[in-house]
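Just below sit the structures, each encoded as structure tokens.
Where a number appears in this text, it was derived from the coordinates with a stated rule and is not lab data. Predicted model only: the values in this text are computed from it and were never measured. Cβ atoms are built from the backbone, for glycine too; each structure is taken alone.
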Structure P
């Protein structure tokens, strides 16, 4: 079961340690790798959450999967999580680390959802527009393709949602017609 408070505490501790050692950037890249690994591999995620697999086996698997791809601090941190029985929280800890890192560096994450894939040129233009319109120092654009939008886009940032999709417009039109405002005005 996800525990955001626990994830934030572990992430804060890892940020403090990596800052102290001067390896914040390297550990940030490691956490992005681990987050991507957890999203891409359901088997890895199931292994982390499995109560059947023994602690020493989990430690060996996590070390083998991340060997040569993450820094020594991250390897030690992962081993600590496994020994403490918190390996199932690794995806949430990685996400919390990235969120806290972005807050420290003044990076705002913007999620762009479209009906079709977006070109790199358009991504840069949208990021620049969001950055200048909101006075953000830096913008990290995350793109998602969701075909049921039909067309248009959705932007999510700082607990705000800009829904300029055709699906949203169609829902609004449907609401207007279900209220029967027009029938009353005709009579």
Structure Q
């Protein structure tokens, strides 16, 4: 693994399907797993989504090495061994590098929200930023005319909006509206 690959953030998607009679026991172990993961170096966060007896955990780590340290840890191994009897299909893992996931479930395209819902959420996230971000940059553009030129100003505004959408608002919006996005 190259040095740059080792340093980019990684997202691991883990899918479990709990046995109907073991959901409560599995959830208790899952809480222990998320708590233990949060104490590992490089841990950036975890989101757990439940749909019936299907559980999807999205773990983010600052680097592949830090994620691997968690995956290989005795704590995780012990918890996974405890969880295994409560699972129907074992554990399915999917690793992605250096990007957030907005809408798609790569291995399950039929679960992707309709395009019009994706467009509606994108519109709700981007519209306020398009109106607000230029106003926030305006004082700097006034003080530094070189940055206020058409090209530099638009580059700063677009970069700000893209970063806010990808890293702050879209992940929150998709979580907030997940029930609506996934309703058929």
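The maximum of mean count of other Cβ atoms within 10 Å over residues 150-157 over structures P, Q, that is, the highest value, falls on P. Comparing distance in nm of label points 7 Å out along Cα→Cβ at positions 46 and 70 across structures P, Q, the highest value is found for P.
Figure out for me which of the structures P, Q the number 41, 21, 15 belongs to, where semi-axes √(5λ) of the Cα gyration tensor in Å was derived from the coordinates. Matching structure: P. Please state which of the structures P, Q yields 13.9 when mean count of other Cβ atoms within 10 Å over residues 54-61 is computed from it. It traces back to P. Each of structures P, Q was scored by distance in nm of label points 7 Å out along Cα→Cβ at positions 38 and 94; the highest score is held by Q.
Relative contact order in percent (Cα under 8 Å, 6 or more apart) computed as 20: which structure among P, Q? Traced to structure P. In this comparison of P, Q, the computed figure -20000 for helix-only ellipticity at 222 nm (-39500 (n - 2.57) for each DSSP H run of 4 or more, over all residues; to 500) is attributed to P.
With FRET efficiency 1/(1 + (r/R0)^6) of positions 62 and 142 (r between Cβ atoms, R0 = 35 Å, to 0.05) coming out at 0.85, pick the structure among P, Q it was computed from. Derived from P, not from the others. A value of 2.8 for distance in nm of label points 7 Å out along Cα→Cβ at positions 118 and 134, calculated from one of P, Q, originates in structure Q.
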